[in-house]
1. Of the structures labelled 1, 2, 3, one was used to calculate helix-only ellipticity at 222 nm (-39500 (n - 2.57) for each DSSP H run of 4 or more, over all residues; to 500), giving -19000. Name it.
2. Quick check on the output: 5.2 is distance in nm of label points 7 Å out along Cα→Cβ at positions 92 and 316, derived from one of 1, 2, 3. Which one produced it?
3. Hey, Rg and Dmax of the Cα atoms in Å, for residues 212-539 alone derived from one of 1, 2, 3 reads 26.6, 87; which structure?
4. Using Cα Rg over 2.2 N^0.38 Å, single out the structure from 1, 2, 3 with the greatest value.
Structure 1
Amino acid sequence: MTQNAKDENGNTSLICASKNRHFEIVRYLISVGCNKEAKDNDGCTPLICASKNGHLEIVQFLTCFGCNKEAKNNDKCTPLICASKNGHLEIVCYLISIGCNKEAKDNDGCTPLICASKNGYLEVVRFLISVGCNKEAKDNDGCIPLICASKNGHREIVRYLISVGCNKEAKDNDGCTPLICASKNGHLEIVCYLISIGCNKEAKDNDGCTPLICASKNGHREIVRYLISVGCNKEAKDNDGCTPLICASKNGHREIVRYLISVGCNKEAKDNDGCTPLICASKNGYLEVVRFLISVGCNKEAKDNDGCIPLICASKNGHREIVRYLISVGCNKEAKDNDGCTPLICASKNGHLEIVCYLISVGCNKEAKDNDGCTPLICASKNGHLEIVQFLTCFGCNKEAKNNDKCTPLICASKNGHLEIVCYLISIGCNKEAKDNDGCTPLICASKNGYLEVVRFLISVGCNKEAKDNDGCIPLICASKNGHREIVRYLISVGCNKEAKDNDGCTPLICASKNGHLEIVCYLISIGCNKEAKDNDGCTPLICASKNGHREIVRYLISVGCNKEAKDNDGCTPLICASKNGHREIVRYLISVGCNKEAKDNDGCTPLICASKNGYLEVVRFLISVGCNKEAKDNDGCIPLICASKNGHREIVRYLISVGCNKEAKDNDGCTPLICASKNGHLEIVCYLISIGCNKEAKDNDGCTPLICASKNGHLEVVKFLISVGCNQEANDNN
């Protein structure tokens, strides 16, 4: 068996002996050549283990034998850090005496002095200070030794560090001073001491918390009393606008609340959200604090910035006993927040059944509506709270109530996929063909939003599978449009009309093609849907897919024989549509399968003209590369270069010039590229065209030069430029 074998924790024989103070075994194992720098699973060498566990003789022996005194474990702790962290003074003294780095830092940025201060080893702290350790060193959280000692309650270390001049107002990365840390963590004696030596009692951390706010927030009553006694500002506010009283109320510290009220704290103070102490306690469920605040006269109808009173807050957050208590002291049970929600609506919306039952029992209006027109039943249905739906309907709530969008409880449940609620509402006779403002029935809503099981159920109870919304969409069209494949399959299986059209003339196949749902397109083609159907704009599925950039659908539709030269009402082929909309890969594919690259739409535009007009440089480059006619003209006589110049596409203008386009070509109005650019105020294109020698005195059919066009249309910078290059300022047009 090898002498350097390791157990499951990575311990060698030498590590075990070093760890457990077996000095003679350590000597022997070293003498027979055991690896003195072996590391366990935590990265600890024998020297680190001995230092950590306080075995001075072994530490001395291992260092004398040449062990690495600066070795680091996985936490980057050196032997000196380990000894300091664990309070082994003699080892610390020895390691310092042999030159160990007294400012080494572990992964948390802690030096030996920080470690000793944090863990309460006063004598180690004294020694490290005596040998010159940096008393203001900071760890990764920005904590100096004094902050660490204050945070962890080591009073004597705090006193000592102050005595040697540590900065009593130092701040960590959170902006906490020693006093804030002590206040936050409940160390009263340290707080008293730090105040006694003049620490700033109103210092604020990065959240704006003073020592008093920290103590109030964390429930340290005696510190709160002391800080008040020394004059701390009892109305100070943190960055959220919370006073000490608000903090104590928010966190349920009743005795601190009682004390702060007794010393005159403002019981109606509001934080940045407009919450008073009573609102905070009600929101967070602290009944005893609520009782006390009511007993001292706090305003039980105060509203926060959202218009919520304490009762609404408690109802919204499910605090039943607070709701009962607030009702018992006369809170307005029909109060509304800014969204128009009553306590009952809030409880229904958030699923708090017991509160709903209680509020109904005390006579709350069960048909109250919020600003969206939602009743408690609609809210519960929308948010999936079945038991509340059952309770409210059993209690006589209007099961056909409609919100502002005319959604009934059944429509809301269907829209949001709450199957059990849908089943229940159908079972009690809700109108399964009700329509919202968009004309959507429950079945249309479920189909549109992808809830297959709801769709199945609604079909099973006889819902109209061909019902249409205001856009003329049946459930099948809605599912196809939104990509819900399984619903499409199911609706087809129950006989839905696969060629139905919406108000725009779109079939399910057109909708799926337009919106990029390949699997649905494949399925609809496989069951015989008309692949050449046209919508009201004359667009086929292939045209729609080409226009909207759905390359895989284009490939598939071509593969099943769709007409690649079909034209819409504007005369656009799939290739023209793809070019017009900048879909280069589709353009490339359509050209590869033989689409007519010189096809023209009703305006006489070729694919190249369309791409030039709309600014798609990469499409223009590709079309030129496959030999498209660069001098083709549309019905206005515009070539690609004129179109690009007119519409301000500088890079396309440069490219077309570079491939030899006629820079003096004229459209039907006699306009050259330079005239078009001048007329439309495209200064950079004007500059470029002049730079390559375009005729700056060319005239259109009205006799207008580029300068006249720019002047007529108010393009001052173009006018200035043209004059600067010598254009004739006295040129006359035909008038």
Structure 2
Amino acid sequence: MSSTVHRSIWWFAVGGALLALAAHLDLIRVFGTVLPYRDQWQLTGVELLGPWLDGKLSLHSFFQPLNDHWPVLTRVLSFTLIRLNGQWNNLVSITVNALILTAAILLFLRALLPGISGVSRLVFALLTGVIMALPIAWQNTLWGIQSLPYLQILLSLAYLHLLCTATRIDSRWTLAQVIGILVLFTQHSSILAHVSILPICVWKLWRKDGDARLHLFSSGAALATLCAFFLFFPAIKETAQFRADSVALAVEVTLRQLAFPTGHPGWAFLIWAPWLVYTIDALGRGRLTAPSAFVIAAGLWVGGQAAAIGYGRGAETYTFASRYCDFLALGFIINGAAWLMLIQTGIPHRLKVGWVALGLAWMVVPLKGFWWEATESHAGFNLANRFVENPANVQRVHDYIATRDPAVLSLERGGNLLFTYPPSVQMLLDRPHFRALLPPETGAPEARSDHGRLGGLARSIYQNPLIIALLGFGCLGGGLLSGRSETIAKTMMQDNPSRWTPASLLQLVGAAGLIAAGFWSQWYLPMEFNAMKRAHAVIEPDDAELMFAELSFRRESAGNIDPLLAAGATLSEPDIWRPFTYGTAINGPGGFQGIFASAPIPITDDYLSVLFTGFPCAHGNGLRWKLIPPANGDPAWIGYDGPNPESGWSTWTIDVRSFRNWTASLTFFDGRTDREGWLGTTRPVLTSDPNWADTWRARLRAERAGPAHRVVAVATLTLLSTWLLGGSVLLFKRSRPAA
């Protein structure tokens, strides 16, 4: 690579990174707060500052797990900043975090731009800067603890880049291994960097692409790290309740993440089509250039992150969680790089029209999604609330320091809490030496009057996003000028003709079709596509081992509302399930206040389960079973005690083995007039299986994956039809006698 080309790459990389930095700094300037927020109180306050003030800080304090992660590097960074600054200041932390992300974007562009030529480098750097500038991942920008994903991104990209560009075992390779170990001390999904590089190393070793010893050692190191990770690193226990409880749900959430920012799982195939085609084409050419290897490895890495979200957070994540969106945005950009690299270096002329059409669709389809996620959705709602919640949380601390009243830190005070367990905050605030580390806005008499030794420097950075943006545009212009005369010397196609044949491509299509069919089969009733029939089959399955009780209600409180109106009176989602429900949302939430009780249900089995929705535990509401003895003795009451599923669904099972031959009446208590003034259930079920409700709940959650069910079915049929049709054509051609 000539020095001119090398300089232009750096100009473009720096320019794109600075554009993203400017936007993040502006977000900090407008929405940032001096006070640490949420899990930072646990990770830094309770687990580091508490022991440090007691003189008991040790290595164990840095290495203890947090929510299934091992955030050692974030703890080290947080504690170092506090010691350097002389104050625990969130603005200093998030300014440093923004610089970490900027370094990651710079490295990302530096790794990909050598595979792109001419003015396309400017386009790609600008695209990267703009997308990474969007406030979709606002949580990562504004929370000090979110150096976690930023460090993971930076170290993962560095690890992949160093190994993709390594040509022998030397100091560069050794540095990659060190970084590969360090990245493990960020988040649980950090191991995916090693998972992503392993197939690249094995492929190069198999195809004799470069130094065999290098690829053998790289593969061995990645495998050894994988083994060590699963042996010694924390298992997913603390957040196990968030895991997907079915393959169907995991597939649904994974596809939605890959479809970022569109929100529909079907668009995942369009968004990731450039990377898929590029990967197939590149692997068919035998040798991988450094940018090609990085595109493939980075795509595998982001795909792995999406799968990790689908598996590890499938039960709670439906669309996009802000803290994951930096990974997903990089995946979108990687596909842009793949499209540019293939159209410049490898696609046959007869296919370019189709490739251009794909590129246009790839650009146009996500525009609405980017706008929605950046201005409305999670980001728009939460950023608007920052103007209220930031000063409210500072006031909480200020009031507690002034009054020592624990009530000011509690949920009853209103708004989002500083931390989910207020007593932890209270114990820290009671300590004078801890209060000395707080920003002056908290009113702590022991606090410094400024924002610490680094506060002025941080302020000079985040208060000047316009200057940073102008520098970014200047660097992009510098790259355009310095690389004006550059051309690509040889194309990938000229160097390495593709080894793919129609037969081998059909084999690939057939294998993909079988994999898709395997996923499709994981849905309950995979061949049923009528939504109402699916809902009925899942909510009230036809099973001889189950008995679904009929529900009819009577009003046991004053009023004139007909109990027959309870049928379908819920505000649950999906709304197609509402015809199978009974509830108190008559004329909307708060439209009914009183008591509905069902006709007695004979208890003929061991367990009584019910699927319910709404707010049965909101103050003034209740969901209870009244168990009535056969001889008209005193009834027994069993009540549900939380949590509220709101518009979602949950199951409640009670053991009624000691109540055989009794009857049970399901009772709704609705005493609220606000949005929480409703609750409801489906028909109760009697069963001998104490764990049947778990299966019921898993199927219900999987039904949330209805769009993915149809998408995977279409993908399966398309792939297998293509395989059959293509195979028939090949067989016909081979059977024809030669002319």
Structure 3
Amino acid sequence: MELPALPHPNGICVNKRRHLTKHSSSYNHLLKQGRITDCINLLEDMEKSGTLDMSKIYHARFYDMCKGRKAVDEAFRFTKLISNPTLSTFNMLMSVCTNSLDSEGAFRVLQLVEEAGLKADCKLYTTLISTCAKCGKVDRMFEVFHEMVNSGIEPNVHTYGALIDGCAKAGQVAKAFGAYGILRSKNVKPDRVVFNALITACGQSGAVDRAFDVLAEMRGETHPIDPDHITVGALIKACSNAGQVDRAKEIYKLMDEYKIKGTPDVYTIAINSCSQTGDWEFALSVYNDMKKKDVVPDEIFLSALIDVAGHAGRVDAAFDILEEARTCGMHLGIISYSSLMGACCNAKSWGKALELYVDMKSIRIKPTISTMNALITALCEGDQLPKAMEIFYDMKRLGLSPNTITYSILLVASERKDDTETGIALFSQAKKDGVAPNITMWRCMIGMCRWRYVKACTLGENVLSLNSGRPQVDNRWTSMALTVYRESISAGFTPTMEVVSEVLGCLQFPFDISLKSEIIENLGVSADTPRYPNLFSLVEGFAEYDPRAFSLLEEAASLGVVPVVSFKQNPLVVDVKTLQIHTAEVYILTVLKGLKHRLAAGAKLPNLTILLPVEKAQMESPHGEKTLHVAGRLSQAVAALLRRLGLPYQGNESYGKIRVSGLALRRWLRPKLASPYSGKPGEFGLSQLQLGSGITHQQRNIRTGDLSLE
């Protein structure tokens, strides 16, 4: 429909009444189409031309339209055109602000009332309180209440209901009961709305028993107030939030006891209460009750019902629900299909999930990110990583942007499948897409690098470099793990103990005797005995870990991930019960490094006690079942470490405690060296060791005839 052109006041005489009729028709047409801004522009043009008569305009209809579209600015512009606004006008304007959650606009309305020379009434104040309540501004809400009382306006039951409702939404049960106490002191009779708000407040704060006290008080009134569907829903929510599922089921029975028909909302709340437990029988009984009472389920209810079926592992039942709804002519959208995809995911039925995805494409329902994530999860948990990657690329074609959850799911699957190349590609793509990695993504990347490094060591690949004069891990996977770890720290993430242990694992030397022999030979020294472990104390990292492991552990301690190494006790007690294997090993080596420095400073070394975790095992014996204490993986690893180092200890790891004497520590840290040079054995510093190493290499070159000066 083409709108008539607006008159332009340029001195031409026009018939105002005829134009007013045309403009009124245009205004009504625009309003019917919901074109609020065009409506207000038309009215303002009419005012300029002097043809506007606001008494011919139906105010309530315009405000209702603004309320539905949350058009606060247009509502204020409309009010400005009214020459003599009444309190009724301002109440309608206030309701627009309330519906739009615009508390600032609501206070502007109060100011306009004062400017118009009017006095705000109870309804206006109550609506303003309700606006503050919906915006979560509890303190401001009470300020308005006190201003109302001080102005001589007597609050009514609706005012108190709005106050209590605001406290309920904010979970401030004490203030809710405070408002209820004021209501009682003013002899205002509470209604069902007030009691329902109190019950909701109790549920929000976890005060379930108090919620039932309110129900009892509600029934104990002079004229007992029966619960309605909102009461039942609030009580079920309270029980459900507190984990009292059985009690929630008992409350649901009030629906029959008080012959409450209700709306789909209360049945949805009942269904949600048993979602996590997967109580399919109860959910089905609720659905049947709806049918008996002729309550038509909405899509949100069906979504909740499908979710329960998924948690119960009843995927076929979930598909039946969807089919039944289709048969009944219900228009089902993405909400129902997303829930069904979630049900397939919860039931670990990747085949059904894939079928559903194909079905969605055939009926042109565009999936959401959460739907695709559920499908990818189902595929990954079903060991279908290649298919999951196809869906990942489908997301891009559909115009959906994978998020952190998408990449986390796929990276976890890549780690599980040991598909490092896919993992690296995903991690790189996430960065390109501007997706900030989370702790799961960092952990997976480091974990994959760790396993690749272990494989390289197992296959005998050369992972060490001795070029710098000290042994250091020189491997692609270790470098990548350290880079990723540094990125996570720079991004502000605090690593978990598991992540720290994985990174330290990438810095562990292979368990290769010939490699360790080469490390000792590189020192250019020999011991009085042929046992190499006696010389490991002379190597940085003790020939077990790259020296960088010490600084990494120190950084983790500064972040509070692992305990700080302390030498204040005597005897020295090191508790590694809560640590993981690599962290525990480096922690003990850090202690040994500290003791080495103390010995060099002339200090007496204390005895060292290491506390280890102990596991319990049950064993059948002729005299019945016995409980045995056995050493777990961590305890065995620590004991094996000490044996590799050649450091003697007392006790047994299966008892949870081993002890290394101060004398043993001193002898181990200062091995007797067989050297042709003067000086007491064991007094070589790093410079002497490097000098000895250089002379040894020269002697070897002379024997082999290599007389170059390089």
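1. Of the options listed, only 3 reproduces it.
2. Of the options listed, only 1 reproduces it.
3. Checking each candidate, the match is 1.
4. With respect to Cα Rg over 2.2 N^0.38 Å, the highest-scoring structure among 1, 2, 3 is 1.
Coordinate-derived values only; no laboratory data. If you're wondering where the values come from, they're calculated on a predicted model, not measured in any experiment. Cβ atoms are built from the backbone, for glycine too; each structure is taken alone.
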